[in-house]
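Peer 1: For reference, the structures are reproduced in the following blocks.
Values in this text are rule-based calculations from the coordinates and carry no lab data. Model, not experiment: these values are computed from the prediction. Cβ atoms are built from the backbone, for glycine too; each structure is taken alone.
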Structure I
Amino acid sequence: MSVRDERERALWAEEIAGAMKRLFHMTIANAEVIDQGWLNVKWRMETDLGPVFVKFYHPDRYRLDQRPDRRAEMEWTLRLQHGLSEAGVPCPEVYSRDGRFIHKTPGGLWFAVTEWVEGRTAPAGRMTNAQMYELGKAAGRMHAWLRSVPRPDRTDWTPDPEAYWREWEGNRHKAEAAGDETVLGWLARSKELVQSLDFGQFAACPAGWLHWDLWVDNIVLQGDRVAGIVDFDRMAFAYPGIDVARALLSGALQDGHLRLDAVRSFLEGYLLHSGMSQGLLALSIRMLYLIESNWWLRTEVRRDSGLRKLLGRFVEEMHWIEDHWAQLPELLEGA
């Protein structure tokens, strides 16, 4: 990070700290940048009321002043997260003022403040069976509470073959233009698998609200306990089974093998609060493939060394699904 960038972030932190004192009567002693996504900045801020997590929504990414619809969607997501926290689901409480969960400084900076969750994350594929059980309980409670939330006018994602093939074709054109034979091979394989898929079978999958990004980096652990599920930014109305599929692959796919004992542990915890009929797990993993294969099996991911390092785990998961596509129902039946 350049000196100029550091200075700019320090000024943002100072301005947001002033707004937090006005809104929440917090005095900020220290602000440490902990993780920066694209343009946004996140801090762990030490206050006289304890540590908090602060996220600044960069205007070049979100344009919240010009996009009240986008701001309303983000407010709704934070409201649901707050409701989950109040219901006892392990996720950070969101600070609100006058019913608002996204706040604005006098200078026009938009930000959100949540409870700080202390703990660590597990390496991909290496959550213990006890941790998977606790994650299953937390996810089951989350989905059970979310069933009480009204259904929106539209579903954010459905298994749509036309939409899938439009995106697939876009990826193929880019791979051809780049002469990327590796990705063209990946795409040929995904084409064969998805063409064999009966999309009508997904009608059996129940729709509902879901976290949409339930992977190890968003699961904060304290020993065997799930201290908090974090990062609800992508929350959507689609199919909760996608959360289950993402959690299982992320937590239990180790060295090319899905640890079925860890899968059983997760499901044991999950079924205490939410149901999942036999056969739906395999369908959920195939839905996850429909969503993510077009995200990760791309020339941009393979050619960019930074992206390849960051996203290589997801590419590995897509290839595992491909390798086990036909036997998924049989493989998971005993889980």
Structure II
Amino acid sequence: MDKIRIGIVGYGNIGRGVEKAVLAAEDMELRAVFTRRSPSSLKLFDGTIPVLPIEAASKMTNGIDVMILCGGSATDLGEQGPYFASMFNIVDSYDTHAKIPEYMASIDAVAKKTTAVISTGWDPGLFSMQRLVMESVLPDGKCYTFWGHGLSQGHSDAVRRIDGVKNAVQYTVPIDSAIEAVRSGNRPDFETRDKHVRICYVVPEPGADKALIELTIKTMPHYFADYDTTVNFIDNEEMAANHSKMPHGGIVMHSGRTDDNEHVMEFSLRLQSNPEFTGAVMTACARAAHRFSREGAYGAKTVFDIPLRYLSPKDRADLIKDLL
């Protein structure tokens, strides 16, 4: 069986997570990593893989089956998604929920001979799948999503892009009383800020305007404006000592009824490494992108469009025998 030839664009935390997942996949091979940084500055887990400037990607359309885009949603993917989807089958983790329809349309407009599986990962991604299943099974009900306690890569990246910020992390913390209210089966109504709080730890550049940084964070649409957000300014030493890990997780819950009986469905994740898990989901979705492309099923796709078996390296008969 020919292996799926993978390229990685961007070698931050998610890029490294994707590299690990691809190297562990028997049906894939990593052909190259593309970066905006100096290629010689990157040290990959597999030192035999070429690291190339991002401009070199356009010359490798015949050597890569799926390009996995590992940039952030705040500034990278809006440009990189359409650019790469015009040449390659792609997978990305675009996670600005409110803008996904707009982003999907921009991808669909250029992916005429390619397949683009967008907004993968665990939310959007696995959690999206659970919301669909739960709502379909219990239509007389209500779905809830809680994130954390954990470090959000997308929100952390958005804070790091602010002028005057040297480094930053953001933790999403669910409000326990809200979770218990859902588990009770009462189907409560929440405002956005009733379910989570957001806590930021920021290392400012020397001389930076801390008040302006805090205001920019707290008023950032789609990320912080609708939440109670705390901003803490710290130094490099505290950041390294207390905020170098990247745990995350969350719960999708659905409270509903059949006739006079109440039911609560839950799907939860507890992740020691958010980027490694996200990279693993994206890598599984690369199989689907490759299979769609081979069938001529081009254009922008989401996890809602993927047959479950397209995520697995196993064939249909083995899946039925082993997992059904």
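Peer 1: If Cα Rg over 2.2 N^0.38 Å, for residues 35-194 alone computes to 1.27, which of I, II did it come from? Don't jump to the answer; show the numbers that get you there.
Peer 2: On the way: I: 1.36; II: 1.27.
Computed on structure II.
Peer 1: Here log10 I(q)/I(0) by the Debye sum over Cα atoms at q = 0.15 Å⁻¹, for residues 99-242 alone has been calculated and equals -0.93, so which of I, II was it run on?
Peer 2: Label of the originating structure: II.
Peer 1: If Cα extents along the principal axes in Å comes out at 62, 53, 35 when worked out from the coordinates, which of I, II was used? Could you put the intermediate results ahead of the total?
Peer 2: Working: I: 58, 50, 40; II: 62, 53, 35.
Derived from the structure labelled II.
Peer 1: I would also like to ask the following. Suppose mean count of other Cβ atoms within 10 Å over residues 163-170 works out to 19.0; of I, II, which structure was it derived from?
Peer 2: On the way: I: 14.2; II: 19.0.
So the calculation was done on II.
Peer 1: Further question on the same structure: Of the structures labelled I, II, which one yields 21 when relative contact order in percent (Cα under 8 Å, 6 or more apart) is computed from its coordinates? Can you show the working numbers first?
Peer 2: Values: I: 18; II: 21.
The read-out comes from structure II.
Peer 1: Suppose you compute helix-only ellipticity at 222 nm (-39500 (n - 2.57) for each DSSP H run of 4 or more, over all residues; to 500) for every structure in I, II: which one lands on -16000? Don't skip to the end; give the middle numbers.
Peer 2: Working: I: -16000; II: -9500.
Answer for the origin of the read-out: I.
Peer 1: For mean count of other Cβ atoms within 10 Å over residues 83-90, which of I, II scores largest?
Peer 2: Going through I, II one by one, mean count of other Cβ atoms within 10 Å over residues 83-90 peaks for structure II.
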